[in-house]
1. Looking just at mean count of other Cβ atoms within 10 Å over residues 244-251, which of the labels 1, 2 belongs to the structure with the highest value?
2. Starting from the value 20: which structure in 1, 2 was relative contact order in percent (Cα under 8 Å, 6 or more apart) calculated from?
3. I have 2.2 for distance in nm of label points 7 Å out along Cα→Cβ at positions 68 and 196, calculated from one of the structures 1, 2. Which structure is it?
4. Output the label of whichever structure in 1, 2 has the greatest value of percent of Cα pairs over 38 Å apart.
5. Taking 9.0 as the value of distance in nm of label points 7 Å out along Cα→Cβ at positions 36 and 220 derived from one of the structures shown (1, 2), identify that structure.
6. If mean count of other Cβ atoms within 10 Å over residues 156-163 is computed to be 16.1, which of 1, 2 is the source?
7. Of the structures labelled 1, 2, which one yields 35, 24, 23 when Cα extents along the principal axes in Å, for residues 60-115 alone is computed from its coordinates?
8. A value of 46, 19, 12 was derived for semi-axes √(5λ) of the Cα gyration tensor in Å, for residues 28-171 alone; which structure in 1, 2 was it taken from?
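Read-outs throughout are calculated quantities, based only on the coordinates presented, and are distinct from any laboratory measurement. Quantities reported herein were computed from a predicted structural model and do not represent experimental measurements. Cβ atoms are built from the backbone, for glycine too; each structure is taken alone.
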Structure 1
Amino acid sequence: MTRPLDGITVVTLEHAIAAPFCTRQLADLGARVIKVERPGTGDFARAYDERVNGQASHFVWTNRSKESLTLDVKHPEAQKVLAQLLQEADVLVQNLAPGAAARLGLSYEALRDKHPRLIVCDISGYGEDGPYRDKKAYDLLIQSESGFLSVTGSQDEQAKAGCSIADIAAGMYAYTNILSALLQRGRTGEGCHIDVSMLESMVEWMGYPMYYAFEGAAPPPRAGAAHATIYPYGPFLAGDGSSVMLGLQNEREWAVFCKVVLQQPDLAVAELFSSNSRRVANRDALRALILQAFSTLTAEQVVQRLDEAQIANARVNDMRDVWAHPQLQARQRWTEVPAPGGPIPALFPPGRTNAYTAHMGGVPSLGQHTQDILTGLGWSAQAIETMRQEGAI
């Protein structure tokens with residue numbers, strides 16, 4: 001079955017999360033992704049931990065279906081290999097340190113004349129210009145710089161996102177920009193330059209709190225796992241010690257919630273709680289009433305009442321629960337892919353389609369494909385061995 005990016009070759013000089021997450025999704029769609037790694041150590045995310053049969057959790061998540069080629073890109077022979085790869089490439093992706101790609105001759109300006117159809121995607125913390133251009137940027141730093149931390153956490157303390165949200169945002173915008181560039185190239189025959197900033201990616205996602213604080217207005221208060229500006233909306237403890245997440249969106253749902261879930265229909269018209277803004281202002285008093293009503297119920301019973309009332313709700317799952325989530329199991333969203341140390345489960349990419357099956361290839365060991373790639377480029381066994389001895393690969 002033909003995949004959307006079959007026949008597309010991506011060369012990537014990447015590390016950590018943003019660029020690898022982008023290119024893994026291109027690989028999911030059928031692109032051949034050649035991951036250029038430093039000989040001996042590779043992508044430093046390989047060493048973050050050893051939680052997945054000896055492999056790093058970040059790395060196995062973002063690097064399946066790729067070919068690993070070890071190259072010391074500063075070595076003259078390795079530079080010849082890189083030049084050969086770019087002759088065949090459709091896309092070049094990099095998220096090296098600021099200015100590193102340009103020093104290697106891998107900027108869009110340096111490559112454009114020789115490779116007019118090449119799409120070059122640079123991912124950085126702050127973009128290719130401006131006063132912050134040369135600042136290093138990591139996920140938590142961008143969460144902070146973008147204002148995300150200011151609205152996340154409890155009243156007493158800010159909190160970071162539990163996953164690499166800034167990296168993920170940048171990776172997604174790089175991915176969608178590359179897809180758009182491939183479509184555009186199909187019309188014009190020309191490649192282009194894409195400049196993705198982690199800061200801009202996160203600030204886009206901060207649109208709601210920014211507009212809420214428009215022209216100096218007070219920002220949304222930090223409300224932990226609850227919603228800052230809608231109530232009741234968040235986690236509530238049931239009598240068995242388990243939490244249930246629920247959310248109300250309008251006055252109709254509030255009335256039904258009082259009648260069916262709390263079984264206190266008069267509460268719906270109480271003056272303190274007669275609008276969302278009043279419920280937010282009096283959330284402590286309302287929370288006490290809800291917890292009192294839930295104290296005699298198990299979490300399962302609370303969920304049954306919420307479902308009967310058609311009030312949106314969810315379990316407060318941990319990672320063990322998500323691995324075994326019945327909805328993912330029922331929809332057959334898990335498969336298995338090879339990885340160093342043994343096969344591992346992998347989630348199919350979101351967006352189930354009947355047009356093709358996603359490419360779910362293995363997680364590469366460091367340099368696993370070096371010999372095959374170089375042989376395919378015409379390098380002899382003796383030349384490859386010489387490069388190996390010199391540390392070029």
Structure 2
Amino acid sequence: MAEINKLTDKKLKNLLDKPSERMCFYADGDGLNCKVTTTGSITWYFNFRLGGRTSAPIKLKLGNYPAITLKVAREKRDECKLWLAQGKDPRHQLKLTTQESLHPVTVREAIDYWIKEYAMDNRANVEKHISQLNRHIYPYIGDFPLAECETRYWITCFDRIRKESPVAAGYIFQMCKQALKFCRVRHYAVSKVLDDLTINDVGKKQAKRDRIHTDQELIDIWQLTESDRFLPYYNHLLKLLMVFVCRTQEARLSNWSEWDLENWVWTVPREHSKSDTRIVRPIPLLLRPLILSLHQQFKETGLLLGEIKGSASVSQWGRVCWQKLGHEQPWGLHDFRRSLATKMNDMGIAPHVVEQLLGHTLPGVMAIYNRSQYLPEKLVALNLWCEKLRLMAEPQENVVVLR
């Protein structure tokens with residue numbers, strides 16, 4: 001029978017490794033007791049009942065002394081009592097917490113969980129995210145247990161990025177903050193160390209761009225697509241971006257199952273669309289010979305452009321294209337959308353038609369009730385736009401450029 005006097009460290013040290021004739025139990029109170037064997041080894045136990053006094057007693061092993069000190073054993077007992085009060089079985093909870101302690105979720109595992117379960121289906125630039133994480137986060141804190149990775153360790157990473165690019169630091173911070181919140185909401189892992197930080201604490205927000213191509217720049221680019229100065233892949237990509245006002249990703253990932261060459265319609269699937277909606281665009285007359293040529297060349301590959309180049313590679317190429325053309329002001333591939341949308345509106349094309357060509361969601365109740373694709377209006381708009389590009393690139397006397 002267990003003694004009822006509270007245990008002390010001195011008493012436990014006197015019992016440890018001291019042989020005795022019989023095994024004994026010593027109680028510390030509130031269900032905590034220790035078993036001392038004849039060889040002097042000491043094991044902690046917590047005694048409890050799940051169904052009240054009428055249920056059978058259960059003995060839960062907490063660990064061995066001195067690895068588990070008296071103080072730690074009492075903390076474990078109090079934790080078990082709390083679980084009981086919450087209607088939880090201490091045996092299961094202790095096993096779960098032990099597994100979490102021995103195999104904690106690391107920073108890398110938490111963010112990878114977000115990438116797999118969310119970003120792959122909902123973020124357009126997953127490849128870019130992974131590249132940035134592999135470069136700026138994982139080498140420094142990727143193997144840290146998430147629960148033990150304090151704010152200061154994250155800030156050190158962001159400060160390192162900010163020295164080269166404050167905007168990139170803010171972008172990566174937002175991504176990591178969203179990943180940790182996702183893990184916390186889904187009870188995969190818990191960390192709130194980024195909650196109180198804002199972009200301005202670690203970097204800068206990306207400024208809203210207002211770059212619009214001049215007519216001469218568009219002429220230069222259009223003429224470039226008719227030459228062999230660049231690889232055919234990039235010539236074709238530029239022409240698609242200029243005509244369809246599409247996002248780079250939509251053209252880069254496009255496959256032939258999206259192209260109806262009988263009715264001359266290109267349907268961008270939801271998985272390739274940033275807005276998570278289908279985008280339906282008619283194919284203008286001027287572009288149909290190119291599409292037929294691409295189909296003849298790359299039908300076997302299944303891909304519109306014959307291959308899929310990485311997002312980072314295409315973006316980097318697009319960032320220096322303006323220099324190769326000798327333009328004074330920098331521009332990127334995404335700037336086509338702003339430029340062409342502005343110029344289409346200046347030509348008198350209805351704003352809702354331009355917005356649908358861009359792949360934007362219509363505002364207000366129109367997004368709910370108006371499911372029209374405006375295909376005839378889109379085709380008229382794209383034909384007018386192509387004709388404007390053609391006339392600008394091939395100026396002739398007495399030819400009036402469409403405004």
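1. Largest value of mean count of other Cβ atoms within 10 Å over residues 244-251: 2.
2. Corresponding structure: 1.
3. Structure 1 accounts for this read-out.
4. Looking at the calculated values, the largest one is 2.
5. Attributed to the structure labelled 2.
6. Of the options listed, only 2 reproduces it.
7. Traced to structure 1.
8. 2
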